[in-house]
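> Below: a set of structures, written as structure tokens.
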Structure I
Amino acid sequence: MPDAEVYKIACEKKLIIITMDKDFTRIFRFPPEKCGGIIVVKIYKCMVDDTLAILKEMFKSLNERNIKQNLVIISPEGIRIKKSKNR
């Protein structure tokens with residue numbers, strides 16, 4: 001499914017997008033405040049079990065307020081949150 005269509009559905013239903021697609025970090029094209037929020041996972045070249053372990057650990061420190069209408073970037077180094085200007 002094209003990125004624009006994923007984003008459109010997420011906006012209509014106020015869903016959170018969780019993806020490894022770096023295109024969703026372009027907040028001017030995909031403003032996270034119009035959907036439920038966007039989580040971009042930048043964990044590459046890892047085994048599936050290692051990726052899941054990193055994600056489980058990172059998600060422990062996130063809550064709805066961190067995610068809702070924001071851009072969240074998860075990498076092995078940690079979590080960055082770009083807060084929406086509307087919040």
Structure II
Amino acid sequence: MNHEVTVFCDADATYNLVARQSSGNQSSSDEMAELINRGVHVLACRESARVRGIDVKKDFIEGVVESSLGRLAELMEEHDRIVSFG
């Protein structure tokens with residue numbers, strides 16, 4: 001069965017999307033990039049990123065889509081399952 005998966009990163013979770021130099025160890029951004037490569041939609045709250053000094057246009061790994069909490073509310077209404085971490 002195929003499923004559509006969307007990950008929405010808000011608050012400090014936006015740090016997991018910042019592209020990093022390779023340190024020899026797999027980082028959380030490497031893991032998120034792998035999810036994107038597998039077809040997962042990864043969205044990031046632009047305001048959460050902004051207040052943390054993250055430039056959504058320059059700092060995020062390729063494939064991350066900037067979004068808003070309004071979009072998160074829409075996703076919660078549209079999808080049949082929601083999982084929250086934190």
Structure III
Amino acid sequence: MNHVPSLLKHNSILVHYTTYPEGSVERAKALGLNLWSTYKSVEATVGLWETECQIVAKEEAWKPLGVGSLEDYIAAITGKSSVAVKQE
């Protein structure tokens with residue numbers, strides 16, 4: 001997946017997730033972009049991925065976007081299950 005997932009597309013430039021109110025669509029999309037870029041980065045480490053996943057889980061970023069669960073959110077962003085991502 002080389003392009004930003006459709007779930008994360010936004011009509012303006014998103015800044016750091018903490019700029020947006022908790023539970024907002026913008027915050028959820030900004031968190032998703034962090035997660036997606038971590039997944040796409042060649043230099044990303046397992047530790048960094050786990051940290052991003054913990055932040056997303058704490059924020060429950062999938063809810064404002066109408067996604068059913070963390071697992072579904074990860075799949076929508078990466079195109080793979082979290083198990084498949086960890087196996088990579």
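No lab work stands behind these numbers, since they all come straight from the coordinates. If you're wondering where the values come from, they're calculated on a predicted model, not measured in any experiment. Cβ atoms are built from the backbone, for glycine too; each structure is taken alone.
> Hey, distance in nm of label points 7 Å out along Cα→Cβ at positions 33 and 49 derived from one of I, II, III reads 1.6; which structure?
Label of the originating structure: II.
> Computing Rg and Dmax of the Cα atoms in Å gives 11.9, 34 for which of I, II, III?
Working through the options, I get structure III.
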